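A.B. asks: Each in structure tokens, the structures are laid out below.
Read-outs: derived from the displayed coordinates by stated rules, not from any lab. From a predicted model like this one, the values you see are computed outputs, not experimental measurements. Cβ atoms are built from the backbone, for glycine too; each structure is taken alone.
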Structure P
Amino acid sequence: MKLSNYFNEFEEYFIVDSMPLEVCKMSRANRSRICRENVISSPNRGYCTSKSMSYFGYKLHAVCSVNGVIKDFDLTKDSVHDIHYLQDIKNQMKDCVLLADKGYLSAKYQLDLFTYSNIKIEIPMRKNQHNFKQQPYIFRKSRKRIETLFSQLCDQFMIKRNYAKSFHGFKTKILSKITAVTLIQYINKFIFDRNINNLKVNIT
């Protein structure tokens, strides 16, 4: 959080999204004991709409700036809908614009966020909605930044590869990988003055 604040202190636009984190294959879900030491934090079955796949595990919710620096994140069971993460955001952020996909479309939550924390949510409208209006291109382009960040976490930091047996080990692994990304971004920006998202370059 301290590293992130160096980038995000004066940011006004953020992006929210989620990604699945599988702990084991569906065929092993019934007999797997991974992360099941506590009923509250145990994983469950879920479905990823974007990939059209069922999986057993958790869901990573994250908010990042338009530059790709993670501002906040949380882990939930996969059965928790994306929109419930907005309840966490309203207590941790304020006075900003949040770019989201159609999974966060809810007039009730949008009004609650704006009233409680002065957070405006920009969500593309469905084509069958009344008074359909296409979202500005700059918002649609900026929202892809978090998808690129998730891809980097998966491909370069292998965040989906799990060897943890306990939930404590699992969440520590997730936290360490996100911290590693933020640390490299900090080094790129404030030490070498280069593109913060060139995560593959040598630090030395």
Structure Q
Amino acid sequence: MVDTSFFVPGTETFNSKELQLFCMSQITEAKGAWDLFEALKQLKHKGHSFHLVWAGDGKLKPALQSKLSDYNLTDSISFTGQLSRRQALLHYQKCDCLVMPSRIESFSIVIIEAMACGKPVVATDCGGPGDIVNATNGLLVQPNSPMALYKAMACMKDILHNFHADTIRSECISKYSHKVVCAEILKCYQSVLR
């Protein structure tokens, strides 16, 4: 469950010609860090205008940072390190889309937090995201495929207008708010006690 009273859409409007992407995860092989980096290289190479804020740390971070200038990505990717809850909220609110490139994921709180803020998602079908992401809240692609990630991110700027923050947030609240999840847990306990 997610605190949908804390994770809320922002009140400011951000207009940028660049697609504003946000990724928050450990920067490791299992979380698809190389896949995302390769997809971003392709996005840049094909002339797409974007900026990714990449939050988190991990053993692949130094290697990725060392390659930014080789691929002309220095101005296109910002690594922030770990974020506080408040900092994460501000990045969710400012971005156009969350990107979750994991190769395996049991459940993704990050996806739910982004949805609570009304943001669409590009995620891999690697476990939990397959049960969360649908046509009303984002794009789901195969894991371990930089090309699939690239195509989804390239598509996202053109189809952003198809995603509606209120619809995404309403669906999130109806499935993942404290009230709904606690009620489901209570039903499970009651069924066992009968």
Structure R
Amino acid sequence: MAWKLEGTYFENCNCDWVCPCTVTSFVSPATGDRCHVVLNYHVRRGEVDGVDVSGRSVSLVVDAPKQMLDGGWRVGVIIDDKASKEQADKLTAVFAGQAGGPMANLAPLIGEVLGIEQKPIEYSDHGNRHRIRIGDDIAIEVEDFASQDGGETTKLTGVAHPSSSTITVAKPIESKIKAFGMEFKNAGKSAFSAPFNWTG
């Protein structure tokens, strides 16, 4: 299965500013008893095994132990309800790590798949702001940190993150998550964003 995806991503977790798991490539533990993170992806252009998936969005809702490398992650997958069954199947293969690529590196850490659902996803990028709405249950908006004169954004480089080795530090302005039997609010906590460019 050959595939290529390009687009944008942002995440929001419950770590106190800034997530040490990400900064240290999973070596340091989270600041809370559990890590509650939502990773959101919008595919600007993409094809999986000959199927065009451009314009589709995917979110991963994760509950992981304080030391994320201990494994046993509980993960739920939400796919844009505009995706056809074929598109949804192909996107699931990529984002669940079954098709290789960056997400395959995380697959051994997953202990339980909580479900795969299709819901209405509204994803938007406006300059340094990134926003997602998933039905009435998930609403997250983050803003990239930039210098006071509105110049260059603050970035972490050389990180072992599935989205990109360079990610931008952001702050969550709004955050409410209710999915797969979990409910948490991460406003004022940790966030990152980045473009992503994957092949497999």
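A.B. asks: Can you spot which of P, Q, R the value -2000 was calculated from, given it is helix-only ellipticity at 222 nm (-39500 (n - 2.57) for each DSSP H run of 4 or more, over all residues; to 500)?
C.D. replies: R
A.B. asks: While we're looking at this one, here's another question. Going by distance in nm of label points 7 Å out along Cα→Cβ at positions 44 and 164, which of structures P, Q, R comes out largest?
C.D. replies: Answer by largest value of distance in nm of label points 7 Å out along Cα→Cβ at positions 44 and 164: Q.
A.B. asks: Quick check for you: by distance in nm of label points 7 Å out along Cα→Cβ at positions 12 and 28, which of P, Q, R is greatest?
C.D. replies: Evaluating distance in nm of label points 7 Å out along Cα→Cβ at positions 12 and 28 on every structure, the highest lands on P.
A.B. asks: Using the calculated result 1.7 for distance in nm of label points 7 Å out along Cα→Cβ at positions 116 and 132, pick out the matching structure from P, Q, R.
C.D. replies: R
A.B. asks: Computing distance in nm of label points 7 Å out along Cα→Cβ at positions 4 and 148 for each of P, Q, R, which one ends up highest?
C.D. replies: Between P, Q, R, the highest calculated value is found for R.
A.B. asks: State the single structure among P, Q, R that was used to calculate mean count of other Cβ atoms within 10 Å over residues 124-131, giving 9.4.
C.D. replies: Structure P accounts for this read-out.
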